[in-house]
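Structures are listed in the sections that come next.
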Structure I
Amino acid sequence: MGTTQPIRQKESLKKFVEYYQTAHPVPRNYALIVLGLYTALRISDILNLRWTDVYDFDISSYREHLFVQEKKTGKRTVIALNEHVIAALDAFLKTRPDVAACDYIFTRNTDYRTPLCRSSAFRIVKRAAEDALHEEHISCHSLRKTFGYQAWKQGTPPALLMDIYNHSSYTVTKRYLGIEQDERDSLFMQMNFSK
């Protein structure tokens with residue numbers, strides 16, 4: 001398979017997520033991966049986020065929801081920020097001196113006014129995938145795909161996944177997440193004619 005893939009195995013996903021938390025601690029990179037996995041946002045939308053999008057500086061509290069105007073589709077989406085995202089962002093925020101509400105969340109350590117570029121984000125994700133999983137076909141888009149794949153495995157209704165991804169049919173969503181092949185593989189592996 002030469003295309004970007006979701007991370008399918010729970011144990012692999014755990015190793016991947018923990019790479020920048022424990023194996024090679026970098027709070028910014030950890031927060032980037034956690035935010036990507038738990039929001040299913042495209043990397044272009046993640047890199048455009050500012051601290052004010054996730055944190056209310058007036059009351060010193062994280063917001064319950066993230067409101068994003070998707071760059072690719074132009075659609076407005078609302079995403080609940082769960083405890084994992086807030087914890088990762090908070091750990092990262094504590095490492096940043098003098099953060100302003102208008103600062104981008106994910107920046108170089110030397111320039112808080114300019115967001116990371118896509119190639120830097122790609123290198124962050126790629127390094128975790130290669131070092132923790134020895135996997136080549138994981139990229140920034142894998143974060144988005146992994147959200148859907150894992151949600152599907154946990155029984156999320158197909159219509160909800162279609163809505164989150166803006167797909168026109170469940171067939172498109174299954175192909176996007178790599179579910180079609182998984183279902184086919186499962187059928188072949190479960191067949192037993194000797195019973």
Structure II
Amino acid sequence: MGKVFTEISESMQAWVEKQKIFFVATAPLSDSGHVNCSPKGADSLRILSPTRVAYQDLTGSGVETIAHIRENGRIVIMLCAFEGPPQIVRFFGQGTYLPKGSEEFQKLAGQFEDKLGWRAIITVDVTRVGSSCGYSVPFYDFVGDRDVLDKWTAAKGAAGLDEYQKMKNAQSIDGLPGLKF
């Protein structure tokens with residue numbers, strides 16, 4: 001069943017790179033704050049080293065992950081096998097928000113496809129790698145990536161995205177600071 005590792009092995013990395021979706025979960029320090037879990041896809045997760053991962057953060061209707069990371073850094077990334085042998089992998093760690101245009105962002109930007117809606121890179125210094133059976137995770141067939149966000153950002157344009165982010169991504173639903181402007 002479940003195992004715990006101190007780092008991401010080469011075989012685990014190969015498995016991760018085949019997955020089409022992952023989930024990111026964060027929470028504020030406040031007991032009354034909202035826990036957030038977000039699905040991610042579009043080939044946006046990279047393993048940078050056996051103890052460090054990063055993903056491309058695209059414009060969305062909220063900014064919970066960034067706000068929580070800015071507040072406390074706690075994050076977990078989970079992947080599930082929806083085809084092949086059952087497996088679940090979780091990367092627990094401390095997240096860092098790298099705003100678009102920052103020096104740290106620029107160092108990693110070449111790892112990802114450039115997208116108009118790109119607002120940040122989230123890195124995770126992994127402190128625990130956990131695997132579990134995934135025996136009850138159902139099979140699903142991957143049909144393809146959605147292009148809705150790409151079309152939406154193209155229709156908004158750079159100026160429209162800036163305006164949208166200032167309106168919708170400046171703070172979390174709990175009032176924590178989101179994107180830096």
Structure III
Amino acid sequence: MIEDVQQDARNRMNKSIEAFKAELSKIRTGRAHPSLLNHINVDFYGSEVPIGQAANITVEDARTLAVAPWDKSMVPIIEKAIMTSDLGLNPTTAGTVIRVPMPPLTEERRKELVKVVRELAENARVAIRNIRRDGNNDLKTLARDKDISEDDEHRGQDLVQQVTNQSTDEIESLLQTKEKELMEI
């Protein structure tokens with residue numbers, strides 16, 4: 001029973017970490033990365049799909065993405081979608097390939113992005129602490145119902161705390177990596 005509570009907490013914490021990683025991947029650094037365009041949707045034959053399903057996105061060099069639509073008629077649609085996105089990018093078209101240069105970030109913008117990243121990390125830590133609280137409540141309920149002893153409850157709480165510490169440490173290392181990446185020129 002204790003292992004079930006611990007495993008449930010671990011699984012939920014891992015999902016929180018994955019959600020945090022997904023949020024981090026959306027934040028633009030000065031470097032080109034295909035995941036930057038993942039949240040942009042395009043009208044692909046009557047349905048809204050992520051740009052990655054309508055085109056091949058590759059990194060041409062450190063500051064340029066190359067977007068090659070599967071269908072030549074999609075070039076202007078994809079170009080417009082990138083232009084109107086909230087990323088502030090200006091794509092250029094060369095035949096069937098759309099090149100998306102990444103403008104360098106200003107120092108002020110970098111500092112703003114670091115604040116955003118720290119806020120995302122804090123939200124992830126809060127989610128993990130809430131999961132720990134739920135796990136501890138489950139253990140208390142089991143102890144109250146006499147399904148486990150008090151000693152087992154305390155041992156279970158220690159195990160849940162270990163999982164919590166590992167998860168918060170992982171979030172902290174992801175945060176440090178992203179901050180370093182953002183402040184790099």
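Taking helix-only ellipticity at 222 nm (-39500 (n - 2.57) for each DSSP H run of 4 or more, over all residues; to 500) from the coordinates of each of I, II, III, which one would give -7500? Don't jump to the answer; show the numbers that get you there.
Working: I: -14000; II: -7500; III: -20500.
Label of the source structure: II.
From I, II, III, which structure was Kirkwood radius over Cα pairs in Å = 17.1 calculated on?
II
Bear in mind that the values in this text are calculations on the coordinates, not laboratory data. As the structure is a computational prediction, the values presented were derived from the model and not from experiment.
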